Structure P
Amino acid sequence: MSEHIKVKQDGAVLEITFARPDKKNALSNAMYRAATQALNGAQKNGAIRVVLFSSEGDAFTAGNDLSDFASAAAGKRDELAAHGFLEALARADKPIVAAVSGLAVGVGTTMLLHCDLVYVAETAKLTTPFVNLALVPEAASSMLLPARIGHVRAFAMFSLGAGISGPEALALGLANKVLPKDEVLRAAREAARTLATRPLGAIVATKKLMRDRERILARIDEEGAIFTERLQTDEAREAFRAFAERRQPDFTKLAS
């Protein structure tokens, strides 16, 4: 388990907390593995009826720890653990609630497409700047996000890095409620506790009817294969060099 993932059970609710506030809760391989273990464990534990994702500090998560991506692009990598986490989200039968208290980058936004109830702060900002890193979307978001908010807005999020505010997330159907930052976690916990009192069999059956899980998993695999290929491109190496050197990348002289 990772020290940066906190897991606690409150009655029938399992809360998984991103706890790396000094790094805006950027998710390392170790954090992904710990969160995956907790999420998969909740599915097998009859005492758990709801999973809640929360965070410490001002950010929900800044997305992947880019040092892991940079190592992969340089050919010096531990196996990236994000894929297992995304699959666990897609396979989860029990309801998932998210409390988004601030910045949600990359997977911080795409994972919300797999959550059943989402509460966001008024000051939250949701972004999916995959193309900025010469990469492609993940978590089946290339399919799920356009279906939710439309092609042109989703393309702008993926390719221009355009962000969505908390109120916009509510208006676009990405969130249930937008609240002052200090009220987000309380509202999410109340919703999770309420869900835990509902007939779980009916909730699981309803969630299954609302999601084409096999299609989602197939898209996650398709995205993952292309994502892995993209990490080995000159474009990706330039993106991560530029990040390390604190400059803007220059892709104009590179072949596609």
Structure Q
Amino acid sequence: MPTLALLFCMTAALYAAVGFGGGSTYNALLVLADTDYRVLPSIALLCNLIVVTGGVLQYRRSGDLDARFALPFVALSIPMAWLGGRVPIEQDAFVLLLGLSLLGAGLAMWVQPPKSSSAGGSSSTANWFVGLPVGGAIGFLSGMVGIGGGIFLAPALHLLRLADPKRIAATSSFFIMVNSLAGLVGQTMKQGTTAHFDRLTDYAWLFVAVLIGGQVGSRFSTQALSGHVVKRLTAMLVLYVAARLLYTSLG
């Protein structure tokens, strides 16, 4: 148990440094710990909320979070995350597809020229035109598997060159916060899940661990990391999660 808490703390610190919550890795760690799959998504989503809420506050103070820029991406993702949280899912096939999509996104981010890391600016209308379908699709996918979705949104924003890396990290953090909440509500309404929520208190030590790690990571990101480093860390993190998922699926 102490080892799992330490791993959760380290995961939260690393993910928070790039604007993520860590839901995908929490899921992997919980699976390895033989956690009941019926309560597993709810644990991961709660950990996400704890980590990114602190991150959102830090990004807001630093001026990197622009609510007007983020709104088009969360407007449709919130109801779609709730809907996705209610949908049963076959694990094996989805893990393979998830791993392949993350692998492609991570590689695309890594090979992208450095000059693309800064955005030339986009109109509000263009952001809504792109943000609604992108946010809705990611929200639905995230709600199904119990993650916040920032690990999909960040590569999309980098590839579309809609913002600089710091703003992308801040937007991803906000996106994860609202979608984790919506997904958690959806999970509570899924048949056969609600009865297991009284067991969440057994994992309170994990929530404390991610609270500590998330605060450390978000402060380190806003105060010490350059935009280029944030982008590189994001790509490395996406590739790592993709490798873990593909290994689990194919192994």
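Bear in mind these aren't lab numbers, they're just calculated from the coordinates by the rules spelled out. Computed from a prediction, not measured in an experiment: that's the story for all the values here. Cβ atoms are built from the backbone, for glycine too; each structure is taken alone.
The value 3.7 for distance in nm of label points 7 Å out along Cα→Cβ at positions 103 and 207 was derived from one model only; which of P, Q is it?
On the way: P: 3.0; Q: 3.7.
Going label by label, the one that fits is Q.
Of structures P, Q, the largest value of mean count of other Cβ atoms within 10 Å over residues 23-30 belongs to Q. Structures P, Q were shown, and Rg and Dmax of the Cα atoms in Å at 16.6, 51 was computed from Q.
Please state which of the structures P, Q yields -14000 when helix-only ellipticity at 222 nm (-39500 (n - 2.57) for each DSSP H run of 4 or more, over all residues; to 500) is computed from it.
Details: P: -14000; Q: -25500.
That value comes from structure P.
If Rg and Dmax of the Cα atoms in Å, for residues 7-46 alone is calculated from each of P, Q, which structure is the one that comes out at 10.0, 29? It would help to have the intermediate numbers written out before the result.
Values: P: 11.3, 35; Q: 10.0, 29.
That value comes from structure Q.
Relative contact order in percent (Cα under 8 Å, 6 or more apart) computed as 40: which structure among P, Q? Spell out each step's value before the answer.
Working: P: 20; Q: 40.
Clearly, the read-out refers to Q.
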